[in-house]
Structure I
Amino acid sequence: MNRQPALILAVHGTRDPHGTAVAHSLALRVGEITRVPTHLAFADVLTPSVGDVAASVPGPVVVVPAFLASGYHVRKDIPHQLARAGRADAVLAPALGAHPAVVATAHRRLLAAGHRDTDAVVLACAGTSDARARAELHDSARALAARLDTPVATGYIATGGPTVAEQVARLRAQGHERVSVAAWLLAPGLFHDRLADVGADVVAPPLCPDPAIAHAVAERYRQAAIPLPV
């Protein structure tokens, strides 16, 4: 007898109530798409933690990290939480950021915000000190550049550099009259609020809510769930 494993949607966590509401809404939508038990868990800031949720869910489990690069939380923190919870059997899907639907969503959100074909573009990322994650963020910027047919610079909000504001200033100094910022952020919160002061002409909203993000999570789940035994 085969049984579909439960899905744990792992998000970072934010003290912004709008961001938390978006996370809950995303989990509900993913559950509707996959038709499997779907549980929201937080890697940081809020509870329940990924480990706590994993320990409470019986049977096979797939954890889908709703992160836009494979940084500390995806590569170290979440696996450690699962191990401490006695759920070494849980399958950890790849981070969400590399999924083509996420880049397509960033593209749509930027156009809807008022981006013009002649604008210079910065991809605003939360930031990371992890070299592998930074490489993934640069790959995402190149993927967005291919959709826009224009170069896309990578800027950081919280960790690392150059910052988004520095990239906007650099592009202005190079002669660009207008600069658009694409938000490589899933939900509203402090990081996205900071983009209001970077000096850009256009700042796209976060990626959620957008139906494509929920479908991308569902696809990550299905791909990870295929080899699971009963």
Structure II
Amino acid sequence: MNRIAFTLEDLQQEIAKTCAKGQIFQENVRLIAVSKRQSVEKIRNLAAQGQIDFGENQLQEALDKMSQLADLSLKWHFIGTLQSKKCKVIATHFDWVQSVDREKVAIKLHEARPTSMSPLNACIQVNYFKEPQKSGIEPNHVFELAQTINELPNLRLRGLMILPPKETEPNKQASNFAEISAFYQQLKQQLPTMDTLSMGMSGDYQAAIKSGSTMIRIGTGLFGTREELNRD
């Protein structure tokens, strides 16, 4: 088994230090362990230490893990590209979908979510910098999609999920995050029930937190190198 890069406790301490520097309450930052292509054993390891939220982007892989981990009370986040044909299964098995990027899939998720379950938490994936290789709705169409989701009772609009360009230069990295955060705050003024800005990963989560991220998605920084598992 590959070594976990950081223990959960180590990562939580680093998050706490970052929050303290920015005068941010640590409890306002939610850690998502991105477990795609990671073993069930590693997930159990983290769950035993108190980690609840896990992110997956391959549907069949996620369903297999859910079946094997059904004895645990975990929260599952779908963070992959949404295909219409898979919306029904996603809507019935996940607690969060962070990659809603068009009205069609929002409606399908709403229609498939059992009314016996709580509303599906939804984040809109925004391709803020309009990068052609990335999924997500363009910024000028976000409010319209947000309004649509707000009108679907089986969905609960939580906020935005954004993946900025990879940037190693600290000032540029901070500038990108600050621009995204300002966009989120502007949208939140119109939709005050939103409470989630999902941005920041293993290489940039500290800068993301300082800029107002409320949810960070950590994969290799927590698990180590990804393993090769069967995929969709």
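Computed from the coordinates by the stated procedures, all read-outs in this text should not be read as laboratory data. Note that the structure is predicted; figures quoted are calculated from it, not measured. Cβ atoms are built from the backbone, for glycine too; each structure is taken alone.
The table below gives the values:
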| item | result |
| --- | --- |
| If distance in nm of label points 7 Å out along Cα→Cβ at positions 49 and 89 is computed and equals 2.2, the structure in I, II | I |
| Origin of the value 1.3, where distance in nm of label points 7 Å out along Cα→Cβ at positions 41 and 73 was derived from one of I, II | I |
| Comparison of I, II by distance in nm of label points 7 Å out along Cα→Cβ at positions 33 and 201 - largest value held by | I |
| Winner on distance in nm of label points 7 Å out along Cα→Cβ at positions 81 and 185 once structures I, II are ranked, highest first | II |
| FRET efficiency 1/(1 + (r/R0)^6) of positions 9 and 153 (r between Cβ atoms, R0 = 35 Å, to 0.05) - highest-scoring structure of I, II | I |
| Mean count of other Cβ atoms within 10 Å over residues 25-32 from the coordinates reads 15.2; which among I, II | II |
| When distance in nm of label points 7 Å out along Cα→Cβ at positions 105 and 145 is computed for each of I, II, the largest belongs to | I |
| When distance in nm of label points 7 Å out along Cα→Cβ at positions 113 and 209 is computed for each of I, II, the largest belongs to | II |
